[in-house]
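Each in structure tokens, the structures are laid out below.
Throughout, read-outs are computed from the coordinates displayed, never taken from laboratory work. All of these numbers come straight from a predicted model, not from anything done at the bench. Cβ atoms are built from the backbone, for glycine too; each structure is taken alone.
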Structure 1
Amino acid sequence: MYWLELLVLFFYTGALLFIFIYSISQLSLVYHYRKAVKKGNIRQPAQVSEDYQYPIVTVQLPIYNELYVVERLIDAVANFEWPKDKLEIQVLDDSNDETVELIAARVAYWQEKGLDIQHIQREDRKGFKAGALQYGMSIAKGEFLAIFDADFVPQPDFLKGSVPHFESDDNIGVVQTRWGHINEKYSMLTRLQAFGLNTHFRVEQNGRFQGGHFLNFNGTAGIWRKSCIEDAGGWKADTLTEDLDLSYRAQLNGWKIFYTPEIVAPAELPAAMGAIKSQQYRWTKGAAETTRKLLPKVLKAPLPFGTKFHATFHLLNSAVFICIVVTALLSVPVLFIRNNSNSWEILINVSMIFLLGYVFLVIFYWNGFKDDKLSFWQNLKVFAPQMFMLLSVFLGLSVHNAVAVFEGLIGKKSPFVRTPKFNITDKKDSWKGNKYFSKRINPLTLLEGFLSLYFLAGLGLAFYFNDFALLPFHILLSLGFLLVFYYSVQHTRHA
């Protein structure tokens, strides 16, 4: 029993320690962000002078079976405020359904309007999105390449507010903008996603940029200098996050990513749990694959300690889900050890200190949420319930994401699975009948339902032992797994 208790506490404390250090790295980004806000250094949209020499820009739209949203996207980029003779649009179409005909019709329409727009089809989907972008780049006319996923609806002034930033420094390889949300108020799930993404773009990306650390192109709503992509080795399909992979290879070669949060590109958030899980799987597994591929190069690179520290935890951020699962599953046995053994008091107390990591994450999200125009109490009134629900769902997705991370770290390959788009913008819209929505329930969903009961038992033990130290954690866990299980089943049934 002694060695079993030691093993449980060792892994429990180790996982909490990782979360704790990761949370400190996020607090550091909050510092850089707040410092930039105080000094007025948050980058504004570029100003186009009268004598500005417009460069040729190629807009790339990687498409695969986007029946419901592709026309909306094409029309949006066709209305960019940019000289027609300096604008090229590539619809990189790997579709094999009715999307092909829709694209052909819109491309023909805009060609008649005098726009340089091409419907580009490959013989196969080799390399998926990365392969499509690499192929498009090989025939692109533009010095700069703007990329948009199918769920985006960029504003007409997008290029004017972003492309001129490249003139400020020849080492800028990417200009990344902020994502907006066209369906944020659709449901609780879309509100929570917007809440999380807003903090990423407001605090995390700003913090990395202002602190001089590595950041990432977010896969869409950004512009690349073609020579930067070529110098970094081009788009690669050996990870599911080709954007993160290329971002790090470019920055390791000395290129910079310029972040301008005041240019906002609206996009549609996944409204169904199955779509959220698909997106989360790709993001977390791809991040783990990129870690496996590039972390050794980052550690060997001649970089400042701060940049190397933040790059390490940036690449390892998906590993947080493995640590969450470890701490969650072991938290119930820890309750037994706390109340039935006197051998581990110091170690248990140390582990409880590391739980502050979750408090630090709340501070991180608070800075991404709070509106300086409102009072503290007005902000807190809205923030508290949203933060509670975000943490619950975040924890509820931990097993699903941890499996993806583990697969990425051990090198298990899987195909690029697209996130289904629904063209949902308000409450009257529905995904019912959407042909891309999976009608199958993943076996992991059953495990999520079981875990909600497991952590509910942890709540019961708190009262049995009269030990409430882990009660808030178990409330979040039981509710989170219950919500993820419920939405997974409910959304699949109504697909």
Structure 2
Amino acid sequence: MPPVPDGAPPDATERAAIAAALTRGAQRGRLLEILLEVRDAKGGVGISPAGLAAVAEHLRLFPSEAYEVATAFPAVNYAAATPYATEGCGDLVCGLLQGAPGAGVCRNRCDGARPAPVARTFADYRAAGGYGQLRRVMADPGAAARMLAQLSAHQAVGRAGVGFPVGEKWRQVMAAGGTPVVIVNGDEGDLAIFKDRFILETDPHGVLEAALVAARVTGADLVFLYVRDDYAPIHAIVRRALEEVAAAGLAEGIGLELRRSGGAFICGEETALIASLEGRAARPTERPPFPTTRGYLGRPTLLHNVETFYRLTAAWGGTPGSPASVLLDPQVRLFSVSGRVCAPGPKPVRGLSRLADLVEIAGGMQNGHALGGLVIGGSSGTLVGAADCRRPLADLLAEGLRLGTGGAIVFGADDEPRAIAARMAAYLARESCGQCGPCRIGTAHAARILAAPGPLDLPLLDDLATVMGEGSLCALGRNAGRFLGRLSLPGRGASA
């Protein structure tokens, strides 16, 4: 149950912050954004119980509904007495680098402190041919059908790890009837993944043009850019891009909104993300119906991540000229490399032959460390030992290794794989929305088993892997099960 306010009203700073946030929109769908705006105005301190009650009253919500949202998103920092922490999260990369120079700068800054991003300007993007495809689609009623044919010919697929054909997803949205919504997912909440950040901070107009083309083709009248709350420098870049596009008349008839996520990894799941945009706690729903049929507020919804939208521009020739435009080559894969390497960061790679080559591309191992292996694929990825990292990547892929969204966390020979697995399991347990038993109970139990001293109970881990993999509602729990099933630890076979 939510705490009952003690009768003391919000202080003057909080009252002013609430009033300002509500003037920018007093709809339930803005609830999360309102709470984040209040937090920002209070210097990172979260809204108080009394303030939350006031917001609920303004939005005509039950206090319990507002409380459920405020406590579902860590970034809201609800009722906290201290500012929201953006450093020293204690997750896997921070755990590996404790005491190392530059360690502790996280919240998906696992590649360390970096200079302020410099994005390609609207003028430069236009000069390179940008927004030409959007203008063609706007001017020619027959361009939508040709655009779908181009996507099929280009074999465009989603870049969120599943590889679903983009053209087929667009067709499903168009066949559903009603007026669709387009969502650009820039939440990027997984462990040490920062590829979408790299694209947005260098070439935001490439993403925005693709999203607007998608809106024109499918008939959408609303585009959300859903960006990770911790990516503060990118918020300013995206807002400026939206203003420039609107001023140029390129979004006529289409609403453009920047919304921030609330620091919940579960929002990588489509239906959980949509729930947060509707002003609800981020909890997945069963599918079908799929968002392409019934998504945001019951409308057909097209949702891709940032990289997927950006790469779509290659279907009409792309706009070379930014650091991200190397991704217009479909053979180039973008890896997020972090951990015990000298030059972590986003690394576009063409024709990767071995995982060990990623270490060299990232400047080699830090002094005093030999390669122990890599964690591939994020929080529910695979621990690949040093010997397998030196094998041909094609062989590992044939044996079932999945690269996922391209996360690559490098660990040393002196780092204990079981401790790494325990941190990964703890992250999954923390990020579970708790809605279904297999995930809620299984992730927490697996984290305890891996963190406990003494021999591992491998049969129990195998049972947990099976139950989570087969019984969880969404991909977080199912992938957590696969992660446990793939673990290579003493008593179990080789990695990958």
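Values for this structure:
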| item | result |
| --- | --- |
| Answer label among 1, 2 for the case where helix-only ellipticity at 222 nm (-39500 (n - 2.57) for each DSSP H run of 4 or more, over all residues; to 500), calculated from the coordinates, equals -12500 | 2 |
| Read-out FRET efficiency 1/(1 + (r/R0)^6) of positions 284 and 316 (r between Cβ atoms, R0 = 30 Å, to 0.05), computed value 1.00, structure in 1, 2 | 1 |
| Structure responsible for 34, 23, 17, with semi-axes √(5λ) of the Cα gyration tensor in Å, for residues 44-267 alone calculated and labels 1, 2 on offer | 2 |
| Origin of the derived value 150 (volume of the Cα convex hull per residue in Å³; candidates 1, 2) | 2 |
| Structures 1, 2, by FRET efficiency 1/(1 + (r/R0)^6) of positions 76 and 388 (r between Cβ atoms, R0 = 35 Å, to 0.05): label with the highest value | 1 |
| Mean count of other Cβ atoms within 10 Å over residues 164-171 - highest-scoring structure of 1, 2 | 2 |
| Comparison of 1, 2 - label where relative contact order in percent (Cα under 8 Å, 6 or more apart) is highest | 1 |
| At a computed 0.90 (FRET efficiency 1/(1 + (r/R0)^6) of positions 12 and 36 (r between Cβ atoms, R0 = 30 Å, to 0.05)), which of 1, 2 | 2 |
| Distance in nm of label points 7 Å out along Cα→Cβ at positions 308 and 324 from the coordinates reads 3.0; which among 1, 2 | 1 |
